[in-house]
Structure P
Amino acid sequence: MASGKTKFGRELAKISGLGFADIDELFEEKYRISIVDFFEKYGEELFRQLERQVLIDTEQLDGMVIATGGGTPCFFDNMDFILRNGRSVYLRMPPAALANRLKSIRKQRPLLKDLKVEEIDQFIAEQLKAREPFYSRAEFTVDGHGPDLKALFELLKG
């Protein structure tokens with residue numbers, strides 16, 4: 001959450017000459033509802049099931065950089081799917097940096113919208129700890145503060 005996956009993905013796609021897709025945007029297009037509203041109406045369990053289908057649908061996209069949601073790799077066998085179907089990059093950032101980014105936009109994030117500002121640091125630290133085993137399986141791990149996109153592109157080509 002807030003590591004810069006969409007921004008980073010768009011920039012990497014531009015440098016590499018590939019297309020770009022964002023799982024969250026694809027979800028919202030397909031189901032014609034914002035993720036925040038979907039969570040509120042139907043809950044996380046159904047969201048994760050449908051998000052899984054959106055991820056599987058990306059298998060039909062060739063030559064694309066795809067940004068997942070922060071939780072996408074952590075449910076079902078999504079990380080296995082990601083590893084089988086492309087190259088994977090984990091944008092690593094410390095929990096405090098993520099929390100600082102999220103505090104001002106928490107109302108736009110379904111898992112954060114009901115939290116008080118002072119609860120975000122703890123929540124992000126717990127989420128990251130739970131998600132790290134999935135994220136660490138990525139083929140590449142880069143510093144989310146300022147990844148060297150050209151160097152990463154060269155690694156991904158290899």
Structure Q
Amino acid sequence: MKTLLRIVGAVVICLVVLLVVLRITGLNPRDRTPGLWLTGNVVTTPVADWSFTDQVPTIKVQTQSWYGLPHSVTTNCLSVNGQLYLTSVYPAGTSRAWDENVKRNPKVRVKIAGNLYDGNALLVTDSAEREAVLQARLKKYPKLKTPENSTVNIFHIVG
């Protein structure tokens with residue numbers, strides 16, 4: 001019994017040390033591989049105009065998972081009328097972890113060119129707003145097609 005407790009204790013200590021190291025160093029996502037904490041320069045001043053993202057092909061977004069650790073992914077971004085939007089496209093009947101995380105807890109952190117911005121990701125349901133974002137998506141990403149029978153979630157990032 002003492003041996004089992006020592007093994008379990010050693011495993012728990014190793015996991016805690018690993019999480020502390022990852023918290024300090026971050027674990028940014030890479031391409032299609034998700035990560036944990038995003039690292040960068042935290043920007044605390046509100047952004048009035050996100051149109052500078054028109055020149056940025058992809059950004060990182062960090063959400064909070066149901067099990068307590070952050071979950072970060074790389075995604076595309078759009079600015080419409082100076083507002084920041086993220087899109088998530090996936091086959092109907094499935095879901096993406098970060099979408100589910102945002103629907104449960106809208107607090108997100110986005111990383112753009114080494115800077116971190118905190119905000120809330122609100123699901124866009126207004127049809128006119130959705131259409132404007134989808135048109136901006138077609139313009140910014142002309143080669144990016146939306147497969148038939150896909151779910152398209154659009155999130156508006158607000159301060």
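Laid out as a table, the results:
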quantity	calculated
For 13.8 (mean count of other Cβ atoms within 10 Å over residues 59-66, calculated) the corresponding structure among P, Q	P
Parent structure of the calculated result -17000, given that helix-only ellipticity at 222 nm (-39500 (n - 2.57) for each DSSP H run of 4 or more, over all residues; to 500) is the read-out and P, Q the choices	P
Label whose coordinates, when Kirkwood radius over Cα pairs in Å is calculated, return 17.1 (choices P, Q)	Q
Given 31 for relative contact order in percent (Cα under 8 Å, 6 or more apart), calculated: source structure among P, Q	P
When Cα Rg over 2.2 N^0.38 Å, for residues 11-50 alone is computed for each of P, Q, the largest belongs to	Q
Computed 0.90 for FRET efficiency 1/(1 + (r/R0)^6) of positions 35 and 131 (r between Cβ atoms, R0 = 25 Å, to 0.05) - originating structure among P, Q	P
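Read-outs: derived from the displayed coordinates by stated rules, not from any lab. Because the structure is a prediction, the values reported are computed rather than measured. Cβ atoms are built from the backbone, for glycine too; each structure is taken alone.
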